[in-house]
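The structures come next, written out as structure tokens.
Values in this text are rule-based calculations from the coordinates and carry no lab data. Quick caveat: nothing in here was measured; it's all calculated off a predicted structure. Cβ atoms are built from the backbone, for glycine too; each structure is taken alone.
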Structure 1
Amino acid sequence: MPAESGKKLFVGPRFRRIRQQLALSQTQIAEGLGISPSYVNLIERNQRPVTAQILLRLAETYDLDLRDLATADEDRFFAELNEIFSDPLFRQIDVPKQELRDLAELCPGVTHALQRLYAAYTEARQGETLAAAQMADRDVGTRFEANPVERVRELIEANRNYFPELEQAAEALRDELNVPAEGLFPALVARLREKHSIQTRIMPVDVMRETLRRFDRHRRQLLISELVDTPGRAFQLAFQLGLGECAQALETIIGRAGPLDDAPRRLFRITLGNYFAAAVMMPYPAFLAAAEALNYDIHVLAQRFNSGFEQVCHRLTTLQRSNARGIPFFLLRVDNAGNVSKRFSSGTFPFSKFGGTCPLWNVHSTFDTPDRLLKQVIELPDGTRYFSIAQMVRRPVAPHPLPQPRFAIGLGCEIRHAARLVYAAGMDLEKTEGAPIGVNCRLCERENCAQRAEPPITRTLILDETTRRVSSFAFSNAREL
């Protein structure tokens, strides 16, 4: 959030988000900054400016990177609003881009509300019988529930994919266990047995069948399929420990999310349990130090922490501690049909909430080169450039003749961070031409793309039987109004 020393800024919503991320009251942050609580209140309501000196004092007192804290959320909110208002539903409403950016900056709560309304509208429009019935109030005793997966993704994004309570608990556990990465699994087995009276058993696939982990409450047994690899077994034990030993922290985090229906509440708890498990396997200080020292070499990090490629990539997106921040990565996991099953962003990459991804992004090419890590500079239509790596992963092992599950993991960051990665060594990042990708076809307005699967919803489709273009779709240059 750069500013000249004498310049006054009205940044109330940004200031409030920073305070809330620090878990401070207005009185507490006022004391830290040497100003009155009433002045903080006026700043957050945009009734008083905040000087550059106050912002610098905020950064120094709480060791913050104000640029990342302020702009990442606003860019993401703007991208989401732009996607919503590109829908033909709003064809007769000409909303200038600047108004959407102002709304994203000044009213993030309204942005979240619009997202949820549009998601509900999209599900109903797609003909989901239950959603349509609930929205029409045909099913007495039920009400519409937003997609729990999307709701939990919103909660993760609202927390910038960082949960300090779970990080602290995981570090305390690793300190208490005091074992190297290769000794974590037996230490977790002993912890479950001695502190929780839970026995761990590795079970044959013909007993577990399609289940990879199951906790038998009555017999106090944690059953894990033999198909789960070594890193996965440690992860499952840490997950079980998290549910038991971090129950209060989980409830606190879930409580901060406000009222939740049963499905998103359960899914959020599972997601937080997974977060804790990853933090146990890759404790924050040691993992960040290793990542920086190794220039984020994922394969070496996986070996050092006895973890899988996907586990390491996922963990890299969580390094958002205010006084020890890693590179702000984004992560995507897709199958070979292009279905997105994971997306996390601690940076500014504008993932689409209502569509797939661009086929020109080489994350999709990993299925053709399963043993290679691919790298690519990508560029969005607005000129923003990113550096990404991608690799195919197999998990878990499937018994014959079932198909082997395969996913592609894409990990990336803004181009300004790429020089810190071992994968960019020897590359002239300024001169490397970026592959021109879009968020997805329905929102991308690039012309003459041979990979285009549908025309952009912001343009008028042109149909001409006398001409066959490189792209299957031709469209006007003028936006539809």
Structure 2
Amino acid sequence: MSQAIPSEFLALDRKDRAHKPFYHLSLRKPEDRVLDFNEVVIPLDEERAKFEAARCIHCPDPAPCMVACPPHNDIPSAMWLIEHGEFNKAADLYRQTSSLPEICSRVCPHEQLCEGSCVLNKDHQPVLTGILEAFAIQYAREHEGVTVPVGESSGKKVAIIGAGPAGLGCAEQLLQKGHGVTVFEAKPASGGLLTYGIPNFKISKDVVFERIEDLGKAGVEFTFNTVIGKDKTIDDLFAEGYEAVFIGIGSQIDAPLKAEGADLPGVYLATEFLIRANVKEELLPDNLKDSLEIGDKVIVVGGGDTASDALRSALRLGSKEVTCVYRRTENEMPGSSKDRKMAKEEGAIYQFLTQPVKFIAGDDGHLAAVECLRMELGEPDDSGRRRPVNIEGSNFIIEADTAVLALGYWPDEIIGKTTPNLETYNWGLVKTDTETGATSRPGVYAAGDAATGPDLVVTAMVGGRKAAQAIDEYLKSL
């Protein structure tokens, strides 16, 4: 699909182009995209990419977009290269600072990061830096391929626990420093939440697996279906000859809802629901291979990106009435406004200031309805958001045959409990030096959601890269 560049845009000089965008993010029509799980965003073609990049006014250093980007990609220089058709060079530039540019360019909340910091927001639309990054990276992959640089062998081996964004970022950097890398993954495939969490309509699994294949070709070894802390411990890894260990297991335990009936058939935790809705059967863990049963009326509880993902997945699975209930107002929702807008376009309904208090079974024992309370906002809590307060006597019923609980995530405590002298906090998060990822145990490093709690893909990747630098320095000291 392509879009002609208006002649009046071609005639503008750089200053005027910046304030008169011809291009808006193109999405597939809602009525079409809910029929499948394919990506929603329509990619750019070469001409559209060049003219969108030409809107960048190249702010003096430090450019706000570059500061707001967690890996500090040199976005202004990339925009210049794309504008002049140097797409491969732009891709090379992104790869200097990002281990997963094909992924971050699709799943980052750009409106909160680079695009949100673009100075053009003051009086018009920001440069669409996210889709431009995706274009340049994909162009380079198709036209010259991707090769991960590998350093001269150091003879040292590092074990990485978890094949998600943090582990992949750490692995890519360790390869370049010449270290041997083995990734231990609990599930049957790599990717972490990129495979077993984020739906295909946000990022195709093919994009994820292509990047993982890059790492495999460069020498990263992957061992699947292996739970560290259960099948073997970190002490076992050291005994097997690994000289350093990186923990990147994420924060993967769904936070429960303490409400009567939350264990009824038809009530799903978000992780299970999204995995079974979005992942091919051959990649599913054995305990999730049963078919997903979903009804016509679905309630999703929560206000983050996971809730949006569940809403949009339910619509694609054929549910006719899909409702999100959230105990605060939309202004307090932590999830991406862009994803929320797309969910509404696709047919999702939102009920704000609403708190489920009871899940009600029908005659067959399966979920049939949810009892809720109306809420009002009180004084701010520790997070700075106004605290939701029950309105007594405001109980009401919403019919539902499926409910999805998307309330956030807790860490898995198993590694902390099976690793002597590894300091943890907040029910299992690994305590680290925020700059190096170093833990209380010499030779053991951690980053991503395992150390910070739930956060962005890009911040996990950056944490993995920083830890790789520290691991390299540690290995040189041995």
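Match the computed value -10000 of helix-only ellipticity at 222 nm (-39500 (n - 2.57) for each DSSP H run of 4 or more, over all residues; to 500) to one of the structures 1, 2, and report its label.
2
Out of 1, 2, which one gives 2.5 for distance in nm of label points 7 Å out along Cα→Cβ at positions 161 and 337 as computed from the coordinates?
Source structure for this number: 1.
From which structure (1, 2) was relative contact order in percent (Cα under 8 Å, 6 or more apart) calculated, if the value obtained is 16?
Going through each structure in turn, the value belongs to 2.
Compare FRET efficiency 1/(1 + (r/R0)^6) of positions 329 and 465 (r between Cβ atoms, R0 = 35 Å, to 0.05) across structures 1, 2 and report the one with the greatest value.
2
Compare distance in nm of label points 7 Å out along Cα→Cβ at positions 81 and 449 across structures 1, 2 and report the one with the greatest value.
Top value of distance in nm of label points 7 Å out along Cα→Cβ at positions 81 and 449, among 1, 2, belongs to structure 2.
Output the label of whichever structure in 1, 2 has the greatest value of FRET efficiency 1/(1 + (r/R0)^6) of positions 209 and 393 (r between Cβ atoms, R0 = 35 Å, to 0.05).
1
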